[in-house]
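What follows draws every value from the coordinates through simple rules; no lab data is involved. The structure presented is a predicted model; accordingly, all values stated were derived computationally and were not measured. Cβ atoms are built from the backbone, for glycine too; each structure is taken alone.
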Structure 1
Amino acid sequence: MSARALALGATLYMPCTRTDLAARLFGPGRIPDLRSVVLCLEDAVLERDLPEALSNLGGLLRFADAREGGPSDPMIFVRPRDAAMLARILRMPGAGRLTGYVLPKANTETVPCYLALHIPDGQMLMPTLETREACDPHEMRRLRDQMLAVQDRILALRIGGNDLMQSMGLRRSAGSTAYDGPLGPIIAMLVATFSPWGFSLSAPVMERFGDAALLRRELARDIDHGLLTKTAIHPDQIPIIQNALAVPSRDVEEARAILDPNGPAVFAQDGVMCEPATHRVWAERILARAEVFGKADGLPIHKRA
């Protein structure tokens with residue numbers, strides 16, 4: 001996972017129908033510890049509310065464009081309904097202040113329509129894998145090969161868990177993580193299809209935002225799958241997600257030992273075989289994650305010389 005994708009942390013989705021966007025992102029009432037946000041004009045907005053939502057977005061962009069940005073500002077993405085709406089957003093005053101765009105319903109038919117637009121250099125794209133094609137390994141290989149040509153523009157691929165469940169006529173039951181039903185094998189397939197080719201992926205939302213214990217269980221499975229950023233739908237989920245991404249001290253020390261240029265080709269540490277030739281990428285990701293989210297025990301991270 002790239003360092004910038006890792007920095008997304010818990011990406012909060014907010015509908016553009018909200019009238020307090022500027023206050024929640026930049027003002028005294030800003031959401032604590034928010035690293036990234038997606039302002040949604042798609043599923044979270046009714047058709048009849050689109051004019052109001054677009055007006056709210058325009059107001060936020062003008063506000064953001066008139067202020068001096070700071071290092072604590074969140075990364076801001078907009079999720080349009082389709083390529084035509086994205087073209088309209090690109091013409092809005094202040095659109096250059098956006099970090100990028102979430103591309104809904106990404107597949108081999110829709111992605112070329114987005115890529116045909118003149119999206120400024122530096123603005124990143126996050127296609128969302130949420131149509132029934134995402135259940136088909138062949139279709140996902142076609143999409144991967146299509147996106148390899150613009151991989152430098154793809155910050156992360158977002159897994160749209162609720163939409164994928166909807167395509168099967170299902171909804172996860174109370175007490176179940178995303179990995180406990182048919183969505184689990186699909187997530188594993190998407191990781192295997194895209195991650196070895198250098199694409200970062202984001203874990204799907206946990207819609208039961210009132211169940212913190214279940215969210216922590218799901219986060220453990222996310223991390224096992226290498227999904228080190230996750231969609232959030234409620235501010236209360238943000239600290240839970242980002243605290244879960246903190247790294248146990250033992251993993252940091254193991255990673256440092258693996259990356260030691262003077263270390264042996266294989267060694268044991270705390271009863272675990274460590275082999276730098278096969279564990280190097282894992283170790284690099286562990287240290288990168290620790291730099292962003294810290295150690296789970298709260299101890300400081302000391303960079304290697």
Structure 2
Amino acid sequence: MELLKEIEQAHKRIRDDIFQTPLIYTNWLSNHCNGDVYLKLESEQITGSFKARGSLNKLKWIQEQNLDSLPVTASTGNHGLGFARACDLLGIKGKVFLPHNAVVSKVESIKAFDVEIEFHGDDPYTTEMYARKTAEENGWIYVSPYNDSQIIAGQGTIGIEILNAISKPDNILATVGGGGLISGIGAYVKEQSSQTNIIGCQPENSPEMSASVRAGEYREVESKPTLSDGSAGGFERDSITFELCKKLVDDFVLISEDEIADSIRSMIKHHSKLIEGSAGVAIASLLKQPERFADQTTVIIVCGANISEDKLQSVLCD
């Protein structure tokens with residue numbers, strides 16, 4: 001399997017420049033489901049998200065291919081931050097396109113790294129379409145947050161770290177947006193531990209991938225506001241992650257906004273860990289259906305910690 005080889009290459013390529021994040025046993029969730037539950041804390045990754053892996057792998061790969069075109073991306077959040085950090089680390093020029101109404105704190109985080117920033121449009125979709133068009137017109141390399149085999153391979157290195165610690169987990173839960181995270185982890189884990197269930201977790205307010213996989217074809221679904229902004233929105237119709245999710249994901253769980261908020265509060269209460277909404281989706285999936293994880297070993301991907309101040313206040317004051 002070509003993707004498996006790319007994941008193994010990615011692991012060698014990036015392991016010295018990222019954190020091997022903690023995999024901790026959680027008494028709280030283990031007791032809740034009468035099983036053994038572990039949290040893979042990508043919330044403690046460099047830049048506060050798993051996105052640091054894929055971005056770094058892609059940009060190192062570009063260097064290896066001796067491509068001298070400017071790498072660019074469009075992102076208001078974790079992908080843009082991971083991309084900016086990778087450019088800065090590697091000493092290469094890069095450009096991040098942002099909408100004019102991007103959250104100030106996220107803009108400042110990206111500005112902390114040595115990348116060029118250009119503002120265009122008032123929503124992420126408009127900004128992305130402009131960035132893609134501008135990249136094509138100038139012969140630049142557009143770096144997708146998920147629709148790219150090198151990005152997926154970078155995220156798949158999480159699977160290597162999990163199986164190095166727990167050889168055959170019964171379940172792995174991961175939040176799904178564009179599908180890069182679960183595609184990478186699923187591709188590696190299924191090859192090494194075929195009986196492991198890969199469970200995709202999505203907010204009820206933004207379920208495009210699960211709706212499409214269940215239908216067996218691309219389905220455009222309106223995305224409503226959600227605390228899980230890191231997974232919000234749809235995916236490209238021709239994204240390679242769609243076929244991977246159809247093949248690798250065994251089931252999907254949909255989570256309400258109240259359930260996301262509760263999981264964020266509970267992580268603070270039980271583990272003193274601050275997480276973002278998309279990480280809360282995966283945790284809430286086990287809290288919602290504890291009986292299905294009884295007497296099993298389950299790993300939950302805690303994908304990020306970058307929650308905005310206003311969202312955190314809304315959760316804590318609810």
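Values computed for the structure shown
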| read-out | value |
| --- | --- |
| Structure (1, 2) behind the derived value -0.44, -0.69 of log10 I(q)/I(0) by the Debye sum over Cα atoms at q = 0.11, 0.15 Å⁻¹, for residues 17-128 alone | 2 |
| Value -14500, calculated as helix-only ellipticity at 222 nm (-39500 (n - 2.57) for each DSSP H run of 4 or more, over all residues; to 500), assigned to which of 1, 2 | 2 |
| With relative contact order in percent (Cα under 8 Å, 6 or more apart) derived as 22, matching label from 1, 2 | 2 |
| At a computed 0.40 (FRET efficiency 1/(1 + (r/R0)^6) of positions 185 and 265 (r between Cβ atoms, R0 = 25 Å, to 0.05)), which of 1, 2 | 2 |
| Structure responsible for 5.2, with distance in nm of label points 7 Å out along Cα→Cβ at positions 57 and 273 calculated and labels 1, 2 on offer | 1 |
| Origin of the derived value 29, 22, 19 (semi-axes √(5λ) of the Cα gyration tensor in Å; candidates 1, 2) | 2 |
